[in-house]
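Values in this text are rule-based calculations from the coordinates and carry no lab data. Keep in mind that what you see is a predicted model, and the values were worked out from it rather than measured. Cβ atoms are built from the backbone, for glycine too; each structure is taken alone.
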Structure P
Amino acid sequence: MTLARRLLRTKPAEILVAEGGHGEGGELRRTMSLWQLTLFSVGATLGTGIFVILGQAVPKAGPAVVLSFLLAAVTALFSALSYAELAGTIPVSGSSYSYAYATLGELVAWICGWCLMLEYAVSVAAVAVGWGEYLNAFLGSLLGFTLPDAVTRSPGQDGGVVNLTAILVVLLATWLLLHGASESARANAVFVLVKVGVLMFFCAVAFTAFKAGNFAPFAPMGVAGVTAAASQVFFSYIGFDAASTAGEEARNPRRDLPLAIILSLAVVTLVYVLVSVAAIGALPWTAFEEQGSEAGLAHIVNLAAGSTWPGVIVAFGAVVAIASVVLTVMYGQTRILFAMSRDGLVPRVFEEVNPRRQVPVANTLIVAAFISVLAGLVPLGQLAEATSIGTLFAFTIVNIGVLVLRRRSPELPRSFRTPLFPATPVIGAVLCVVVMAGLAGVTWQAFGLWMLAGLICYFAYGYRHSRLNTEVVG
């Protein structure tokens, strides 16, 4: 077999599904309900972004930022529909990595998996880094004291030595993950309900100071402002695909995975729109421009109530939001590595499952150690921003994968079909490329270096250990 044919060899969807749930290292357990899967995606998506992003997005669009959130949601919806179809057709742990393996071949699958490592590991480290600051905001408002900069900031930041708070939240998530998927899902459900409850509390308080006049003029920056803000807030929607990494631990994956992906996007969109309407109703949009990113939700709710206690509750919501994101994204990272290990592209230690708790223990501990080092000691800089490209690349692959699989294997059972095919996946892919093109050049450079490192790793290990190609050669 030629090199090109080996690199582009696909793994049939039927084999991927047949292998689902188990590997040489043991089996995963199907325990997660539709409710838990939906909250996993909501937990990964609804992070700290909404607590600060309004202060950055409103000056670009004015009150029309509400439309920006809707436009970003529509952009995400095209990819979400493609994810829903492939998740229902190939319900396995690998998410877009496995979908790429079934449609575009091993090399593209590896690149997709490598992008997901960037998205999951680095982004969760970047989120964990900020946990100390939100924790200090909460402690300062509630108790009047804060933790020292030496343990809440990374080296390279003012006064930072070791970000112990970032390591702490990673260890908390690790402890929950090691207790099992169902236990992690229950903990995440609590986290998500708390942070959604806090955001609804914000809306309730902000609406008491609502002034309809704050929405005039509605779109002072015109259409250009709405689209500029939409590009910024789009990244607040990344994470809706988290449920697809639980394909082998869902009770009824063919039915529940597509529903969970679409429901989570709907829930997050509704929350974002409500929060943005309440915020602008309580604070004129020009005040956001004056305050900048400091015009966060805690600041707005304090102004609306004329007191500081509501800000304490909102700050607590931000602390919980980070914990939820760290938990769900770490879960997704371990399950993708489980799928890649089962295919031989990463070492077999990542597919070893504890027979009692039925979770990949060594996998989880390795991921936790890697993320802890990143979060506690490494200034992430532009690499964290490059996660956006990695995510959008994976989205693009999924959209293309729907087109390929419909053409190549039309007979496969599909519990969900993307509507308006082929327009929906084509538009989804184009929109992802457009958003990627708008990212900064230095972000592309960081992404290019990450891809180069990934290709080196693939040809040094994955190419030689690939089980699919070993079977062919044998």
Structure Q
Amino acid sequence: MNPVGGRISGIRLAALLGAWRRGTRQGAADLAAAVELQVLDGHLPVGTQLPAERELADALGVSRTLIGAALDRLREGGLVASRRGAGSWITAPGGDIIDPALPEREDTIDMSRATPPAVPGMAAAVDAARHLLADELGRTGYTGQGLPLLRERVAARYTERGLPTTPAQVMITNGAHHGFVLALRMLTGPGDRVLVEQPTYPNSLEAVRAAHAIPVPVAMTDEGWDFEGIEAVLRQAGPRLAYLIVDFQNPTGWRMDEAGRERLGRMFARARTSVVIDETLAELDLGNEVAPSPLGSAILVGTSSKSHWGGLRIGWIRASEDILARLSSARFGLDLGSPVFEQLVFAELLTQPARGRREEIRVQRDALIDAVRTYCPEWTFRVPEGGLSLWCKLPEPMSTRLAVAAASHGVQAAPGSRFGVNGGLERWIRLPFAHSPHRLTEAVRRLSVAAASVRDCPGELPVT
């Protein structure tokens, strides 16, 4: 199995461990416990290559004897494996030893990403775009805010959803995440606070930290958003920016209703806090009800990656013309525009109905639900009306251990800790329904075996 976490340096590991000593006598035990905590919190994934004993001893300011004793404890507990000439690495506790020198399993099922394959009309859209490309070849290829054709079609989509929009209010980007990073760059500085949901999309948290801003979480509740909590953070922390996913929230699957959006808009207007709404999953509505209108007072970012294909790196920002002008200036420090050909392909795809994609995802969602109920009946979840994943509550805090163990059973899974500002969420795991029904069923069957090994109580497992 290839290492998931790569190699970590002694200096980086020392910073990650922080104040790991709890006393003066039990140094090896304290160090082993600190490493174990980082494994359980997901900061040291399975396969992470540990620094050499001398390097780590120098970084921590301790003896090699103490480092060796701590590694012995970790090896005895099944959290670390070692081999002469290859060093030591994080492995699956209680499961098979995962050697970074071994090749990755060919039948590994990736349940860590909610990324469906391309829509059936992709090849036809590419052919149509190829003919349109001839008109662009005599131009510079730098499209500023994006090709007029694509901006018109994105604007028309918003108008159809109940938010009148002109092409001048649309900027084409290289995905929704790119749009969010642009907003971060323009609206925040080092030390500024950014309000986020807890749990939330992990890459958004990484973007906030990369901007040297501070994510301030507001926990999602069993009923969705905690509006009182959001209001308290706006009042007490004074965040410069907020980042929210109000359509099939990633990873919980909640969708905010019309009344909630109006209330949210009023709160942010009073606080004079800018808000970015991530609409990555907005069009993956699997229900039959009329969808709520987009929050027009916010900066809206969207992408083609979930609705059409992750390999089509095209997204957009919908905002006022004034904000887009400022974003255009901020963008020059990151990139000079989005690829012309991909814009033409996406513009063609927007002329096709998305019903087939929704039906495909609905079938996959139902297959995953059936598989979880069959193989993992103790796991609980709320059936989402859209999006791409189930947010499953586990019978005990074991999410990171389960993800580590699942790797040895041919499943890559994202533990709950990845979706939290400061780790935690060990009773939760996200399961995307972005594979075929057969593959989803097999993935959950493997996860059930991994979960049984983690809990040390295999019991009876269904037979396929």
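Work out which structure the value 19 belongs to, where relative contact order in percent (Cα under 8 Å, 6 or more apart) was derived from one of P, Q. Present the calculation step by step, with values, prior to reporting the outcome.
Numbers: P: 32; Q: 19.
Value 19 for relative contact order in percent (Cα under 8 Å, 6 or more apart) corresponds to Q out of P, Q.
Starting from the value 3.9: which structure in P, Q was distance in nm of label points 7 Å out along Cα→Cβ at positions 56 and 176 calculated from?
On the way: P: 2.4; Q: 3.9.
Considering all the candidates, the number was obtained from Q.
Comparing Kirkwood radius over Cα pairs in Å, for residues 8-239 alone across P, Q, which is largest?
Details: P: 20.9; Q: 23.0.
Top value of Kirkwood radius over Cα pairs in Å, for residues 8-239 alone goes to structure Q.
Which one of P, Q has mean count of other Cβ atoms within 10 Å over residues 32-39, as calculated from the coordinates, equal to 22.5?
Values: P: 22.5; Q: 19.9.
It traces back to P.
Given a value of 0.30 for FRET efficiency 1/(1 + (r/R0)^6) of positions 376 and 416 (r between Cβ atoms, R0 = 35 Å, to 0.05), calculated from one of P, Q, which structure does it belong to? Before the final figure, lay out the partial values.
Details: P: 0.30; Q: 1.00.
It was calculated from structure P.
Looking just at mean count of other Cβ atoms within 10 Å over residues 232-239, which of the labels P, Q belongs to the structure with the highest value?
Evaluating mean count of other Cβ atoms within 10 Å over residues 232-239 on every structure, the highest lands on P.
Can you say which of P, Q returns -12500 when helix-only ellipticity at 222 nm (-39500 (n - 2.57) for each DSSP H run of 4 or more, over all residues; to 500) is computed?
Numbers: P: -21500; Q: -12500.
Derived from the structure labelled Q.
Here mean projected area of the Cα convex hull in nm² has been calculated and equals 24.3, so which of P, Q was it run on? Working shown, then result.
Details: P: 21.5; Q: 24.3.
Of the structures listed, the value fits Q.
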